[in-house]
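Next up: some structures, all given as structure tokens.
Every read-out reported here was derived from the displayed coordinates using simple, explicitly stated rules and does not represent laboratory data. Predicted model only: the values in this text are computed from it and were never measured. Cβ atoms are built from the backbone, for glycine too; each structure is taken alone.
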Structure 1
Amino acid sequence: MQHDYDILIIGGGLAGNCLALALKNTGLRLAIIEANTREQLKKSPAGDRALALSAGTIKMLQAINIWQGIKKSATAIKDIHISDRGHFGKARLSAKKQGVEALGYVISARDIEGYVAEAVEKAEIEQISPVRLVGLMSGVESVNVNLKQQEKSLNFTAKLVVGADGGQSSVRRLLDIPQHITEYEQTALVTTVKISLPHNNIAFERFTESGPLAMLPVKGDECSVVWTRSNEDAEDLMSIGDDDFIRHLQECFGFSLGKLSLTAPRRAFPLSLIRVDNMVLGRAVIVGNAAHQLHPVAGQGFNLGMRDVVQLAEMIIEQQYKNADIGAASFLKHYSEIRQKDHDQTIGFTDNLVKIFSTDWLPLAAARSISLSVMDHIPVAKSLLAKHAMGLSGRLPRIGSRQ
């Protein structure tokens, strides 16, 4: 049976574009379906977020020829300093002691999104936008995709549909895949500050009773701020002037980086844990934020999504090499089972961090301070924590050599 496409990727953001680039030399007929124009995507407030790229993610970005183009826009994390406000516990991770160049890198979402979008255009990968996805119907040999472009209807068939269309995924909604939502009753306040003392490529993770505060090194004299507060506190902090906001931030973080001053607008992002029951239905699979959204406490959301994408690309390439059906139920079930373990571990680790460190109940606060101190003095424990932070605690998916 002849299909219009082998793969239709729904979503022209990071996950969808990275998947397309990973498959660009395979000979597969693929296209990216996107609801927004490129200009709308560029102007999205989400582009202001800082992404912490783990060492494992860097390896994957290298494999699909993205890292080489964005490295100059990224700032290396040489050390990570973890502390618990008001308590003695501290832990320090060092790239030098782990024998690596960096524990990870920090880059703005806008910088990496812009580069990847340009790479897709240069590769002449077909893009259909702006269009709305209005229908999906899986059959035995193909999936039918119905799109709406203004008043015009478009209908395509493909062997496989990949939903990479984010937290409000139309693919997930049309497939009626249930999701479980845990409201943290917290909001992440995101901005950038100028610092008066050098950051020396240190990333600070400071836990407080109202949520974690991350100060991530960017550029020469700036840090990206991800400050988690209760919804009520966050609303108050967003309503006050810049000077008052900085005063509260300085009180919470201290003066390890000297005096702080705002250099970017403040953004607020409500936080919740979202996870689907199943990534696969019929000839469709969902990846990245369409399948899971995490608390930013450990900076693992994008890294987990990249592993979804690269694992899928690797398995599609292998399936194609065997001349097998890339949309077969057994193939997609196998992919889902492989990803399940990583999802369980990463989501569980992140969720437990939020619960353990977002309370000032004295017995728990004392226990976590002792744990941090012990971890700081036991090399094996510190090495395990570093491997998790670097995204190297399990097998990394890789792009095969058969492209």
Structure 2
Amino acid sequence: MLPCPYAKKCGGCSLQNLPYEEQLHLKQAKLIKLLGRFGRVDEIIGMEDPTHYRNKIQAAFRGRSGKVVSGVYQSASRRIVEVESCMLEDECAAPILKTIRKLCVNFKIRSFDLQTGQGFLRHVLIRKGFVSGEIMVVLVTTKGEFRSERSFVNELLRRHPEISTLVRNINPTDTALFLGNESHILHGEGYITDRLCGLEFRISPRSFYQVNPVQTEVLYGKAKEFAGLTGKETVIDAYCGTGTIGLTVASGAKEVIGVEVNRDAVADAIENARRNGIENAFFHAADAGEFMEAMAENGQTADVVITDPPRAGCSGKFLHSLMKLAPQRIVYVSCNPETLARDLYTLSKGGYKVRKIQPVDMFPFTSHVECAVSLERKNPNP
């Protein structure tokens, strides 16, 4: 019997039919097959408790047969599977979502219908600080008046005083589970804070922040170890997002340069550096490949480059720029072993040797797995 009653309909937890230890064995075998040609794949680091690890929850809302339901999109479709509670999500989410469903009925707030384009409430985003316990609730709506807004907000907060901040985000597009650029704070500061690797981070509705904080500390700890810092190195944090990895390693480096194309994320990174009193980390809103290319052309260099790209991996242009800059060490943090294998092949041909491969199970019960990889330049003077 599957541990989750929604497993067959939802499809999100594709490995739920396997005991957790077998899931780890399956992922280890997959990684050895994909990455074993580059070197030894160390044993995957799993979780002591692989349930309720997600600190970010997104629930789509729909009207159905006179009532309001919420849940998740079925894999590869726009059909919503009604879910009362999820074994992967933080347990704070289910009671809050239940209350919002009831309030939508009481205040006659219609859920948005993707087919007709009618309705108001699109989805709800909930984020919880793992250490701080602070909770953010984001009501993602269409444009237009939020009827009975103050009454709705007051009643939600009365029933759930644990909510630290409440935000309305407006998504005018037809894209599901998407946050628009316009937000209005309905309660609190509009953001929450949390601690990760001993540092404090501000998390706003659109901030990127890893959804499994327990395993994130493990992964970032390995990234810092692989960087081999002595306090004398210049480190580039490519695809730096809100600066989580770069700020984590800053205490061991001479200088950290974070590069990220998303200006909102860079603003968060600068604020996070200020919040933690870190003065040797600097962040730039730019394309990471172009930034490194310009450094190389100006005769500048870096000792270590840490890259944490999206699932598509690094572009050919980025890898070319990286090899042109020729850092002594590269730390590649990957969320997709297929594109990781492709990029390691390119870097191996470009003069780098894989030294360590460490998998970390960030998403138990799913097929996803993350890796931290250490590479060193074969020729010290290219």
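Once mean projected area of the Cα convex hull in nm², for residues 79-142 alone is calculated for all of 1, 2, which comes out largest?
Details: 1: 10.9; 2: 5.0.
Largest value of mean projected area of the Cα convex hull in nm², for residues 79-142 alone: 1.
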(message) Comparing 1, 2, where is FRET efficiency 1/(1 + (r/R0)^6) of positions 231 and 335 (r between Cβ atoms, R0 = 30 Å, to 0.05) highest?
(response) 2
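Going by FRET efficiency 1/(1 + (r/R0)^6) of positions 7 and 119 (r between Cβ atoms, R0 = 35 Å, to 0.05), which of structures 1, 2 comes out largest?
Greatest value across 1, 2: structure 1.
Could you tell me which structure in 1, 2 was used to calculate helix-only ellipticity at 222 nm (-39500 (n - 2.57) for each DSSP H run of 4 or more, over all residues; to 500) as -11500?
Working: 1: -11500; 2: -9000.
Checking each candidate, the match is 1.
With relative contact order in percent (Cα under 8 Å, 6 or more apart) computed per structure, which member of 1, 2 shows the largest figure?
Details: 1: 21; 2: 15.
Once relative contact order in percent (Cα under 8 Å, 6 or more apart) is tallied for 1, 2, the winner is 1.
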(request) Of the structures 1, 2, report the one carrying the highest value of mean count of other Cβ atoms within 10 Å over residues 15-22. (result) 1
